[in-house]
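Given below, in the form of structure tokens, are the structures.
No value in this document is a laboratory result; all are computed from the given coordinates. What you see is a predicted model, and the numbers here were worked out from it, not measured in a lab. Cβ atoms are built from the backbone, for glycine too; each structure is taken alone.
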Structure 1
């Protein structure tokens with residue numbers, strides 16, 4: 001997966017991802033973080049990649065993204081374990 005930081009500041013970032021599903025998943029988890037004051041993604045045209053915009057207060061954008069990814073990984077691991085156990 002390709003990730004490009006179009007804007008990378010301490011409390012604000014714009015990130016281009018090459019996967020719309022991952023963009024929405026990341027947006028969903030970031031929206032649950034109390035330090036994230038704004039998160040949304042847009043796609044200017046169906047042939048263009050989505051761009052996520054994130055603003056934070058109290059922690060850096062990169063920390064908030066890292067926390068969100070860790071939660072996604074933890075939940076994905078739980079799903080894999082449940083499937084393996086036949087639940």
Structure 2
């Protein structure tokens with residue numbers, strides 16, 4: 001992610017600030033998440049996409065919409081996805 005990437009300590013501090021906001025709620029892993037996760041992994045999903053597969057399985061099994069800029073999420077059938085596109089910046 002380049003020079004702006006946070007180290008682990010700074011990333012956890014940012015997470016703590018975000019999670020502490022009153023408008024942010026954290027969900028427990030939904031029932032069935034493991035089953036949904038195993039579908040793409042059994043189909044030969046590349047290891048680099050395992051985190052994406054988990055997030056897709058979490059959203060699908062919790063009946064949540066996943067919002068991301070990442071095109072890789074389009075490969076997960078049945079995933080309620082809102083794929084955002086970056087806004088071009090003026091040069």
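Side notes on the structure shown:
- For 20 (relative contact order in percent (Cα under 8 Å, 6 or more apart), calculated) the corresponding structure among 1, 2: 2
- For 2.5 (distance in nm of label points 7 Å out along Cα→Cβ at positions 5 and 29, calculated) the corresponding structure among 1, 2: 2
- Value -11500, calculated as helix-only ellipticity at 222 nm (-39500 (n - 2.57) for each DSSP H run of 4 or more, over all residues; to 500), assigned to which of 1, 2: 2
- If mean count of other Cβ atoms within 10 Å over residues 21-28 is computed and equals 6.9, the structure in 1, 2: 2
- When P(r) over Cα pairs in 5 Å bins from 0, in percent is computed for each of 1, 2, the one that comes out at 2, 11, 17, 17, 21, 17, 10, 3, 1, 0 is 2.
- Comparison of 1, 2 by distance in nm of label points 7 Å out along Cα→Cβ at positions 45 and 61 - largest value held by: 1
- Origin of the derived value 16.5 (mean count of other Cβ atoms within 10 Å over residues 13-20; candidates 1, 2): 1
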